[in-house]
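J.: Pasting the structures here.
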Structure 1
Amino acid sequence: MKTVDKLKKYLVEIKKNDQNGKKINAFLQLNPDVLKEARIIDEKIKKGKAGKLAGQIIAIKANINVKGLNASCASKVLENYKAPYDATVIQKIKKEDGVIIGIANCDEFASGSSGETSAFGPTKNPIVLNYVPGGSSSGSAAAVAAGFCDMALGSDTGCSIRLPASFCGVVGIKPTYSSVSRYGLIDLSMSLDQIGPLAKNVSDSSLLLSVIMGKDEKDSTSQEDKKINLNEVEKTPKDITIGVLDFVIKDKNIQKLIDEKVEEVIQKYGWKIKKIKIGNIDLAVETYYPMVYVEFFSGTRKFDGRRYGKKIEDAAGPEVLRRILGGSEITKAEYGGRYYHNSLIAKKIFSDELAKAFKKVDCIVSPVTPKLPHKIGEKISVEDMYAYDALTIPHNLYGNCALSLPIGKIDGIPVGIQIACDKFQEQRMLQISMAFEKLNS
């Protein structure tokens with residue numbers, strides 16, 4: 001099918017199910033030049049000169065700069081701010097002839113785990129409309145799940161790609177920290193955030209990841225990762241030892257689904273299994289949030305109403321203000337940086353624990369989240385909201401790669417398994433994930 005023809009089908013679906021009455025509310029803005037760009041790509045395909053992403057229609061989270069489109073971060077603060085340049089990941093997508101269909105909704109300034117904090121209304125879960133899609137990359141996951149695009153980009157600070165991928169029944173990848181350039185990302189937490197792909201399957205997400213990875217001179221933290229061989233991803237690896245995370249969750253149905261899928265893969269491929277205990281994992285959330293509060297507070301000082309849009313304290317929603325206030329309090333002079341410093345010490349402890357675990361196993365599997373999503377508008381405590389991240393945060397603290405893969409449903413709600421590998425082991429993680437995925441085909 002021509003890119004233009006496929007794009008037109010997506011645009012019809014978006015008009016019908018996303019714009020009219022905001023049934024899903026996955027998109028904040030569509031690219032006005034998208035049809036023209038698709039026609040150019042079709043000409044390249046016809047001449048045999050197209051790139052790796054030719055024919056792929058891609059949505060972009062609202063905190064990633066796409067030149068000429070609104071980089072609003074789903075906030076009234078930057079509502080009318082047009083990105084003056086392309087983020088490095090966008091440059092790479094365009095170079096490989098991917099077609100950017102539009103800007104996806106998200107939690108305001110990526111502050112949230114449910115997709116409800118956007119200043120432009122919550123994103124709905126396309127699979128179960130009454131329930132939250134997960135956040136903060138809510139629109140990216142929902143756009144893929146609803147059939148509005150082929151793939152999407154999100155950003156992940158503590159769960160923000162994997163959680164919505166799990167709740168919406170798609171594949172979401174948090175790459176190794178530093179393996180993908182963050183230049184052009186309006187980040188929540190500079191030491192934790194990573195841009196990554198969401199797609200309908202492991203193969204498509206592998207393709208997009210292979211394009212966006214690599215060292216970038218504009219991002220001093222970025223490193224050259226091992227190249228992903230897309231042909232090798234398809235091959236089922238042998239002699240794999242799966243580490244099953246020893247962590248008690250309240251929802252026994254989720255754990256049962258995970259255990260059954262692990263048993264199935266062990267039986268099919270003859271892999272081994274080993275229980276893995278991560279010390280102090282129950283303190284991951286408490287370690288993570290002081291870091292996020294401080295780094296977010298620091299990063300938002302540029303939103304002073306003079307250079308970019310409105311003053312953030314005057315125009316942002318309650319979750320953003322909670323994090324700014326928290327960061328402001330923690331960084332007061334009388335505390336001498338002790339809380340942030342202590343969180344860095346705890347981060348190092350988690351990192352050492354995970355590094356040891358990955359010496360014993362090839363991957364660590366767990367539920368993506370210990371509970372099912374709540375209904376949109378349902379009042380839950382801040383503590384319960386933050387608890388969605390309990391099993392994903394450790395991999396941000398360590399900085400290794402982790403993936404959410406759909407493995408089934410409970411009461412019609414998608415459930416994802418988290419498959420995590422050591423730093424710069426994306427190839428192995430994708431192979432293992434593909435093997436799990438084959439069980440469902």
Structure 2
Amino acid sequence: MIRRFKSLLASDNVKGRTVRGILATIWLAGGGQMLRFASNLLLTRLLFPEAFGIMALVQVIIGGLVMFADAGLRGSVVQNPRGDEPAFLDTVWTVQILRGIALWLIISLLAVVFSRFFQQPQLIHILPVAGVTLVIQGLHSTKVLSAQRHLQLGRHASLTLASQMIGLIGTAFLAYFLQTVWALAIGMLIQPTIALLLYARYLEGHRNRLALERASLRDIFNLGKFLSISSIATYVMNQSDRAILGTAITVDLLGIYGLALALAQIPTTLTQRIAGSVLFPLYRMRHPLDDLRNQTNLFKVRRLLVLAGCSMLSLVALTGPWLVETLYDDRYKAAGGIAVLLAVALMPRMIMTGVMNSAVAKGNSFAMMAVNLSTAIVQLTILVALVPSFGIIGVSVAIGLAPVIVYPLVAYYSAQYKTWDGWGDLAFFVTSSTLTAYALWLHWNDIQTVVYLS
């Protein structure tokens with residue numbers, strides 16, 4: 001059996017690349033989460049909760065503008081038949097650079113507006129500095145996108161982890177010497193800078209040059225016009241909780257919430273990374289619409305992915321308070337109960353991981369947009385209705401309920417592409433509901449503390 005597995009890893013067929021891609025993505029996402037987790041442990045001992053609250057707002061703002069200006073570049077390279085042509089890749093790279101510079105200028109110009117809205121004067125100076133990371137990321141080579149297109153992810157994963165490790169060490173030194181939120185702001189620039197150098201030197205692929213080809217721009221726009229809206233909706237789903245909470249709770253409690261969210265999101269980040277890096281290219285190469293026999297294997301891959309993600313979320317829900325008490329000091333104790341609530345709330349979203357990639361793989365970005373936009377509207381509506389009165393409890397209800405309400409739309413679109421796994425989804429929903437109900441009962445006292453704080 002071991003010999004067969006080694007032979008599979010060494011092969012260059014789709015199955016071999018899929019297995020290597022999954023392992024590389026687990027290595028990257030899992031290792032990256034562990035590094036961020038270690039960073040949180042270290043930095044919480046060097047800095048104060050308010051610093052993490054301010055940086056949570058910075059990440060919400062920057063992440064929001066990035067999503068609003070998403071041109072679907074990654075999806076274009078992975079999906080488009082011209083995704084290996086130099087003219088197409090050079091056009092993608094040029095658009096990526098222009099986008100990064102434009103976003104940095106917008107963030108710098110709006111820094112005063114954001115500082116007044118959130119009543120945090122430090123944002124005036126922090127946002128222009130932290131926003132430089134967008135310029136640096138815009139310079140990243142399309143070699144990264146080409147590696148994802150062909151499921152050749154091993155070297156990319158190792159280089160990315162190396163850059164994250166250097167970024168962590170650099171940020172820790174800054175925190176030790178500066179003892180202010182500026183350590184986190186300046187630290188944001190280290191990892192993308194190191195990654196830029198490593199990707200250019202060690203990744204194989206086309207060496208980019210500045211170019212704008214009209215045909216390539218048209219192809220990028222045709223796919224990206226709906227992916228841009230989809231990305232905005234994704235931002236609302238992933239960041240609106242902190243944006244709305246930032247107006248309803250204190251900044252130190254927002255920092256504690258951010259730590260709990262980071263803990264609860266480890267499983268979802270890992271599974272979504274695998275879905276984007278492995279399932280998406282796999283749909284392109286082995287879509288059920290091309291051959292219905294592909295459906296069985298794709299169901300197996302997605303079920304294993306969802307099973308792993310739900311298992312990890314259940315573990316967080318069952319052990320959240322213990323993990324927080326073991327790893328953090330008493331200032332962050334409330335994060336335990338919050339982590340339980342968020343892990344429970346993220347279960348429905350986990351069950352739908354990767355389904356809509358099947359539509360995008362066939363060039364239908366509208367379906368992805370429709371699902372994400374509907375989910376975002378429902379979630380935002382619930383957040384606005386509940387957060388002013390129920391705080392963090394209202395957030396958990398919104399995150400958990402929105403995907404359930406929108407599920408019929410997911411089933412409708414995925415059925416068109418022969419990728420709806422109704423029985424599998426039902427089994428996961430019933431099992432996860434049982435486990436999360438037990439977790440809520442087990443940690444009811446910690447959850448009541450969250451109710452009091454909110």
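J.: Assuming 32, 28, 22 is semi-axes √(5λ) of the Cα gyration tensor in Å as calculated from a single structure, say which of 1, 2 it is.
T.: Structure of origin is 2.
J.: Suppose helix-only ellipticity at 222 nm (-39500 (n - 2.57) for each DSSP H run of 4 or more, over all residues; to 500) works out to -27000; of 1, 2, which structure was it derived from?
T.: Structure of origin is 2.
J.: Continuing with this model, one more query. Using mean count of other Cβ atoms within 10 Å over residues 386-393 for the comparison, can you identify which of 1, 2 gives the largest number?
T.: Max of mean count of other Cβ atoms within 10 Å over residues 386-393: 1.
J.: May I pose another question? Consider the structures 1, 2: one of them gives 42, 37, 28 for Cα extents along the principal axes in Å, for residues 122-241 alone as calculated from the coordinates. Say which.
T.: Attributed to the structure labelled 1.
J.: Still on this structure, please answer the following. Which structure, out of 1, 2, was distance in nm of label points 7 Å out along Cα→Cβ at positions 74 and 290 calculated from, if the result is 2.2?
T.: The read-out comes from structure 2.
Coordinate-derived values only; no laboratory data. All values derive from a computational prediction rather than experimental measurement. Cβ atoms are built from the backbone, for glycine too; each structure is taken alone.
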